[in-house]
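The following blocks contain the structures, represented as structure tokens.
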Structure I
Amino acid sequence: MKTYVILISGRGTNMEAILSADLPGRCAAVISNRPDAAGLAFAAGRGVATVVVDHKAHADRAAFDAALAAAIDRLAPDLVVLAGFMRVLGDDFVRRYEGRLLNIHPSLLPSFPGLRTHAAALAAGVRLHGATVHFVTPSLDCGPIVVQAAVPVLAADTADTLAARVLVQEHTIYPQAVRWFLEGRLRLEGSRVWLNGECDATGVLIAPTG
């Protein structure tokens, strides 16, 4: 059975969705860079081991990355899942887990990388917004796309209402992407991700929006 670890910084609602999804693998631990992260209690309540690697206890990002990698490597997971992990990881760390490091971003990448994506989508006047699960690369929010889900942008939307609808989709597509990985159904080839040996022309799999 394949194993995975989940990295969080706060409540970790995507972590909750993954741990609740009856996946064909074992979560070896939930790791947080914040000892007060609310998601640690949820994980412990599910019988999942929890680990804290406090970024404030390390002199710089390189030292933190090294300590985090050591904690992950002790668990020897097949997959590392970023679920609301609010630290920028260095290039060496990302390359260490190349091809087995997933993240979810609240926009339809490559549009609106970085922070405050929902406000940016509203300001740009787009008609569709959504979320993207992707493999992590050293370039921020630019890794190969596994799956996306789209929601319509409504005339009355605020950043908060739009975020809430996108979050519902995140809770669907992230467990699905993790499931595909654990089942060995994903193949990474350059900038494209193949599912069961098939991929559309853009390398993007669009999830149903409900």
Structure II
Amino acid sequence: MMKPDPLLDILHTDPDFVVVNKVSGMLSVPGRDVKDSVTNRVRTMFPDCKESPEVHRLDMDTSGLMVVARTVAAHRHLSIQFQERLTKKRYVALLDGILEAESGTIELPFRLDVENRPIQIYDEVHGKMGTTHWQKIGIEGAYTRIAMVPVTGRTHQLRLHASHEKGLGIPIVGDPFYGRGTGPGQMKLHACALSFAHPATGMELTFESAPAF
């Protein structure tokens, strides 16, 4: 039986999975020192949930839609969809500055900075390519709201693509690694739309979540 969790926003419950609206500042999976996370909370709410039910992750500072598998079969099916890029994802971000261009595609090779984890750095030689489509939504005072659609799913991809001079050159508001953020829970990056095939029926499902910013 489900045990309600006031700190976890469950948007959809299915025998095979749940869709969560993650808050900025919460881990997707347990960390080395901090165990509180989306997956631990889901497992508490649904005692029949498999161990390590995550099929994808959102950065701690990113808010929005996350699907968590409840069964072994669903986990396998959903994991393949994410690995083979069969899912569709859309994000909304608020950039810390004025962006003049209207739309485009960013392709940048980057890798982990092993001396400064978990920071990612641009590297034309050893980096792996990340690709993101983006479109400006509008100017809001000193900020720019944009939509971002990642083709690849690299760690910190949208954050680096926004902040790097070879990308948009403007960090996301509140980003503590690549912008002016000073702590967790401040970054304005939200996973607002997620589509995938139901692991049992194959029916395409789409979930949407409006950002709080």
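None of the figures in this text is laboratory data; all of them are computed from the coordinates on show. Note that this is a predicted model, so its numbers are computed, not measured. Cβ atoms are built from the backbone, for glycine too; each structure is taken alone.
Values as computed for the structure displayed
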quantity: Label whose coordinates, when helix-only ellipticity at 222 nm (-39500 (n - 2.57) for each DSSP H run of 4 or more, over all residues; to 500) is calculated, return -3500 (choices I, II); calculated: II
quantity: Structures I, II, by distance in nm of label points 7 Å out along Cα→Cβ at positions 145 and 169: label with the highest value; calculated: II
